[in-house]
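Some structures are shown below for you to check.
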Structure P
Amino acid sequence: MKLLFNDHDVGGEVVKDNETYIIKDNKTLKYLVLSSTCLRKGMMTRGHAHPGQEEVYIFVRGSGVIFVEDAQFRVGSGSVVLIPDGAFHKVINDGDTNLIFNCVFNGERNH
């Protein structure tokens, strides 16, 4: 079992791959999922909320904006954003390169 990953390759399997982004989920742990997203230049996530699930977003490359409910935050390498249970959130890549961020969430993917 591989237990050491780098900032942009969390292992696991690709769960989404389209013109907007590539998402990989690592489900090695029993209660947490480690996910990575490569949000392509000029793209944005649809935005969503998921009751019963908290998330931690860790931005590792690129730059952009994240909306969490009514708040807006500039993000870049090293930014960490906490997403409360059920909070609507959306990420926009307004930088010059792909925006890569990792996410840790409890339980199964419900979004």
Structure Q
Amino acid sequence: MSNSIEPGHWDFDPGIVHHFSDGVYAKQAKLPAGSEVLKHKHSYSHLSILAAGRVIVSAQGQEDTEYVGPACIEIRAGVHHSVRAIEDSVWFCIHATDETDPDKVDEVLISK
């Protein structure tokens, strides 16, 4: 199975759950084995948490890195990155933002 996805444009149901708190947003997604979140970048550094599973993170200018959950990963501002699930995985992206509309949060956080 190979699913390539652009953040916010899933070709499978990742079971997205949005978590909002004072100035902090977390997007929770289930990534089935073989799926990939395509390369994208953010204007601000943020943390991602691999709660469960095994993934490979590819980041511009760095060697691919394999993580086994639980793991906390820093994603630097302006760095194109992608995530490929080796096993069924649960992934959280955590951002500092005041945006609380689930339909607009990707527009605010993902750089064009």
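Values quoted throughout were computed directly from the atomic coordinates according to the rules given, and no laboratory measurement underlies them. Small disclaimer: the values here were computed from a predicted structure and weren't measured. Cβ atoms are built from the backbone, for glycine too; each structure is taken alone.
Comparing P, Q, where is distance in nm of label points 7 Å out along Cα→Cβ at positions 45 and 61 highest? Walk me through the intermediate numbers first.
Working: P: 1.8; Q: 1.2.
Between P, Q, the highest calculated value is found for P.
When distance in nm of label points 7 Å out along Cα→Cβ at positions 85 and 101 is computed for each of P, Q, the one that comes out at 2.9 is Q.
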